[in-house]
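So, here come the structures, one by one.
Coordinate-derived values only; no laboratory data. What you are looking at is a predicted structure, and each value in this text was computed from that prediction instead of being measured. Cβ atoms are built from the backbone, for glycine too; each structure is taken alone.
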Structure 1
Amino acid sequence: MLGLRLPTDPRWVNIVDKDIEEILTDHAYCEQKAASNAISCIVKFPEYPDVVDEMVRICNEEMTHFGMVHDELKKRGLKLGRERKDPYVRDLMDFILSKGGSPESQFVDRMLFAAMIEARSCERFRLLSEEISDLDLREFYRSLMESEAEHYATFIGFARKYAGAIDVDKRWKEFLDFEATLMGKYGKSKTMHG
């Protein structure tokens, strides 16, 4: 369903498993950034009432997830650290910004950008739900994986709905191909996308 061209190397879980505080902190901030992205979509595309409504829902859900991750940290006697930079997301943003184009094209690219992050997060959550040594975290990530998949479908759906003459499938394929080139340098650190 997600169409990702290059799966995460399963050894990434071994890296993550060694520092649960680090991955949970990074994950918490990913949820906060996803909420911020939803707010940004509201500000950039207020002309689409259904998009605004859905972004409000997603923002609330992402902040709920932030709280859930924070609770996981506290439950383990760990603390939320400082925000981490996300070079993977920056690389994706640079790719869509380089395209420019009409307002419709910018809307489609922004939806595909969000869909890509949700798709990769969903794939990583699936991997964690199957491979991480902490059984409670396996269950935790299984529940979040379903939400990420639903968000992915929402963003792709809006891209298609408001694409006009833009070939969304072609654009998504280009984005998937680009994202696959990034995966050679990511998957080696204790971060959700790193």
Structure 2
Amino acid sequence: MLTDERINMLARVARTPHGADAAAHAVDAAQDRSILTLAAASYGSRPTDESTVPTGFDPHAAALFESIVEGAYIVATADGVFDDEERRAFERIVTAACGGSVAQRHIADLISDLDDQLTEDGLDTRLRRLGETIARREHAQEVIRIAALIAQCSEDVSEIERTTLEKLATSCKLDLAEVDAALADVKKALG
């Protein structure tokens, strides 16, 4: 079971920009937000009705947020076990990683949708579709980084999680060395 302290540490690492030292990075507001945090801000500003009031919503950023969460979800469910306790912990990590910009109920709804899609389409189709939505290398690296962070939740990446991370990297057109780099970065940040 994940403690509140561990969940908060995982969320802090998720909010830290790729390649930054989580313990020592600067707090410059323009420089200290990860791709996940930026995409979550847009996802959280999604209009809930037909209003024309400017919201800051960017559909591409929202789709990127969904892809990042889906990559993490695919790794979290790789072992075939995703019980209610694991689901709640996953939702709490994602909600905390968003820094309050996405309501927990919206995260829960997204996880439910991802579960339905994975059940209906299967792993290979979901990986292919996820890879098709990622156009930029740094976005693909963020998908892998957050998925690697989720794999490290239990402090031990299983063989099936590692294999799933490699499949995810391949679908995102990244070298397998990116998986090693992401796992090493996450381990260092959590260490």
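Things to note:
- Highest-scoring label, criterion being volume of the Cα convex hull per residue in Å³, for residues 59-130 alone, among 1, 2: 1
- Each of the structures 1, 2 was assessed by relative contact order in percent (Cα under 8 Å, 6 or more apart); the largest value belongs to 1.
- When distance in nm of label points 7 Å out along Cα→Cβ at positions 139 and 171 is calculated for each of structures 1, 2, structure 1 gives the greatest result.
- Test item: Rg/Rh (Cα atoms, Kirkwood Rh) calculated as 0.96, pick one of 1, 2: 1
- Label whose coordinates, when helix-only ellipticity at 222 nm (-39500 (n - 2.57) for each DSSP H run of 4 or more, over all residues; to 500) is calculated, return -21000 (choices 1, 2): 2
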